[in-house]
Every structure is written in structure tokens, then in C-alpha cells.
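Have a look at these structures, which come just after this line.
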Structure 1
Amino acid sequence: MSKKITFEESLGESDWGLIIDSKGNLKGLFIPDGCDEDDVPESIIQMCITQFNINPDEFGIEERPSLLH
């Protein structure tokens with residue numbers, strides 16, 4: 001039998017993680033120690049916007065250059 005590990009145990013020191021519920025809805029974002037919401041990688045922001053319909057304003061997207069064409 002495989003040993004179960006916790007979500008946090010599965011992440012490295014600099015890893016980010018998405019927390020998704022059983023229905024596929026985004027519940028939260030795990031932010032590694034030493035980082036904050038201003039440090040979220042652009043790829044995660046774009047995935048949250050396109051896949052989970054998160055409002056770009058929640059990321060301060062107006063301050064970032066647009067990657068959508």
C-alpha cells in the first residue's frame with residue numbers, strides 16, 4: 001500500500017499549488033513561504049483566468065502586460 005502524504009508534504013520549498021474541490025472548482029492557491037500574492041507566476045494567473053473564470057482584477061492584472069491576443 002502506498003504511503004499517503006499531505007498536500008504540503010508533496011510540494012517543494014518554492015512550489016505553488018492549486019486547491020481544487022471535488023467538482024473541479026478552484027478553492028485556493030498555496031503560496032510558498034517567502035512569497036505573496038504579488039509574486040504569483042503569470043502562467044498561474046492566466047490559468048486561473050481562463051480555466052476557473054477568476055476576475056483578473058483579483059491579481060492586479062491591470063499592472064501586468066497583457067498576454068492575451
Structure 2
Amino acid sequence: MGRMKELFIQIKEQEEAQEIIEQASVFDSGILCPNCQKTNLIEYSAEDLYCEVCGYDFIRIEGNHIRFK
């Protein structure tokens with residue numbers, strides 16, 4: 001195989017590994033979306049939440065209290 005093809009394959013594998021890590025770090029927060037009331041918010045970090053249905057971003061204030069970003 002040529003050197004460029006090997007580098008391309010290596011970069012693709014690294015991108016796929018990073019995507020798997022990012023997907024594993026995202027989980028359901030158990031907090032119902034206050035905007036659409038249809039689904040639980042997805043938690044990206046300790047403070048950032050997102051609704052996949054209506055698309056709004058939220059910030060966790062304390063405990064289960066949230067506000068629009």
C-alpha cells in the first residue's frame with residue numbers, strides 16, 4: 001500500500017474511535033424537556049443538555065434545575 005493510503009486509513013480509524021468515545025459520553029439525563037414535553041434531555045457534560053426533538057440547548061443550574069441557554 002502507498003504511504004498516503006496508509007495515512008488516510010489511520011486518520012479514518014482515529015476519527016471513528018473519537019466518535020465512539022463522544023457517543024459513549026452522551027447519555028439520557030432523565031429530565032423531561034420543559035419546552036416540548038416529549039422526551040428526556042440528552043446530557044453532553046455536567047452542565048450542557050440538549051433536546052433532540054425541539055433542538056433547544058439548556059444549562060443545568062443546580063440539581064435538576066435547568067434553564068434555556
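Please treat every number below as a calculation from the coordinates, not as lab data. Keep in mind it's a predicted model, so treat the numbers as computed, not measured. Cβ atoms are built from the backbone, for glycine too; each structure is taken alone.
Can you say which of 1, 2 returns 0.10 when FRET efficiency 1/(1 + (r/R0)^6) of positions 8 and 32 (r between Cβ atoms, R0 = 30 Å, to 0.05) is computed? Considering all the candidates, the number was obtained from 2. From 1, 2, which structure was helix-only ellipticity at 222 nm (-39500 (n - 2.57) for each DSSP H run of 4 or more, over all residues; to 500) = -11000 calculated on? Structure of origin is 2.
Where does the value 20, 36, 18, 14, 10, 2 come from, among 1, 2, when P(r) over Cα pairs in 10 Å bins from 0, in percent is the thing being computed? The structure behind it is 2. If distance in nm of label points 7 Å out along Cα→Cβ at positions 40 and 56 computes to 1.3, which of 1, 2 did it come from? Clearly, the read-out refers to 1.
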